[in-house]
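Engineer: As structure tokens, here come the structures.
Read-outs throughout are calculated quantities, based only on the coordinates presented, and are distinct from any laboratory measurement. These numbers were taken from a predicted model, which means no experiment stands behind them. Cβ atoms are built from the backbone, for glycine too; each structure is taken alone.
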Structure I
Amino acid sequence: MRIEIPEKKKLVYEMDMAIRWGDMDAMGHLNNTSYFRYLETIRIDWLVSLGQQPGPAKEGVVIVNAFCNFYRQIEYPGTVRLKMYASEPARTTFETWVTMERTDSPGVIHAAGGATTMWVDFPKQKAMPLPDWLRAIVTP
């Protein structure tokens, strides 16, 4: 099953990430699990840029589900440009989307993934309404 990134979305963060030799698999391309690490890295860097250092003693985000579509192989060496988008804020959740392209071939999407992201009170382990400041950021 392929999940496509919607047209109505908002670019919220962008970063470049070096492809590491250890990210490769026996076939000589980026291991499938590495794509999910890249998705996690941009999500965490974005949250930190918003002053939201993840931690179990307060409120923050959890991932309800995640996916990745693989279009072209990514191989070492090189740099991947990650672009993170948001859309569809609901009461406690919003969707995040990430495209991955090599910096030496801009505009050519090698992979795209995303996640349903939920705002929670970690000590209470309970979903909470999205804070207004976050809703404003993720609303296209």
Structure II
Amino acid sequence: MISEHRKVRKELVLVAACALIDADGRVLIAQRPVGKEMARLWEFPGGKVEPAERPEDALIRELREELSIEVKEDCLAPFTFASHAYPEFYLLMPLYVCRKWKGRPCLNEHLALKWVRPADLGTFPMPPADLPLIPMLRDLL
């Protein structure tokens, strides 16, 4: 008798994220607000890609909403991606690098913002999907 294995189908969530890099080679990380999943963990800014929205457009929108900065698409360089199976969903997260934007990042949604040296990124608690991105950013910078 052959046993039948059934996989539970989980939703695939597409989230675009950005490593904003300042002139000193530091990366901006943002602390997730209380009341959201993974509250108080540090993350790369960004957010969910809406249906029929390109990741670049979602990122430009999210950076405007979350940080009050303006980013042009040609300043977003695709860098790498994360794929992670959370218990409730699968996350696919393209990570872009951006070195040029208009405005100064503001706290609109997050608890805090920090400019961090790449070597120090691992000292901040981050969501599991973000962790594999840290060594890649260290190598880049």
Structure III
Amino acid sequence: MKSVSNPHDCREELRRLEMRVTPARLGVLDVLEHAEVPLDVSTVIAYLDKQQIPADEVTVFRILNAFSKKGLIRPVQFNEGKLRYEYADKPPHHHFICEQCGSVSDVEGCVVGELEKQIEKKTGARVTRHSLEFFGICRRCGV
């Protein structure tokens, strides 16, 4: 994880969404914006602690919930009993999760758009989002 690279951009983002700018919100937004993989709450809290930004678990959950509602971040679930979060400004993608070491890799290029159209046509519903994760054994753990 990278440290705060440009807190000014994060401040502007929060103001644009009419959210109060606090050190905890800036820290959470920054760590998610620069993370290479979706992060869980404990990783976000550890980052805030390392940056000496005071925030308890409840505060971090509230921030993540507020950011999700505003569309700043996306919750992601890897069937591990917890949510992870990623910055929503990344291009649409899916994830590969190694079932042995837990490493997460982005899978670029979403081909589910056609399936969404078929679902909409068949059901008359409107698909607003989808989630697709791939599980297996990564190259490092031995295929």
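Engineer: State the single structure among I, II, III that was used to calculate percent of Cα pairs over 26 Å apart, giving 22.
Structural biologist: Numbers: I: 26; II: 22; III: 33.
Checking each candidate, the match is II.
Engineer: Looking at structures I, II, III, which one was mean projected area of the Cα convex hull in nm², for residues 53-108 alone calculated from, given that it came out as 5.8? Before the final figure, lay out each step's value.
Structural biologist: Working: I: 5.8; II: 4.6; III: 5.0.
Attributed to the structure labelled I.
Engineer: Which one of I, II, III has distance in nm of label points 7 Å out along Cα→Cβ at positions 45 and 117, as calculated from the coordinates, equal to 1.4? Let's see the in-between values first.
Structural biologist: Working: I: 1.4; II: 2.3; III: 4.6.
Matching structure: I.
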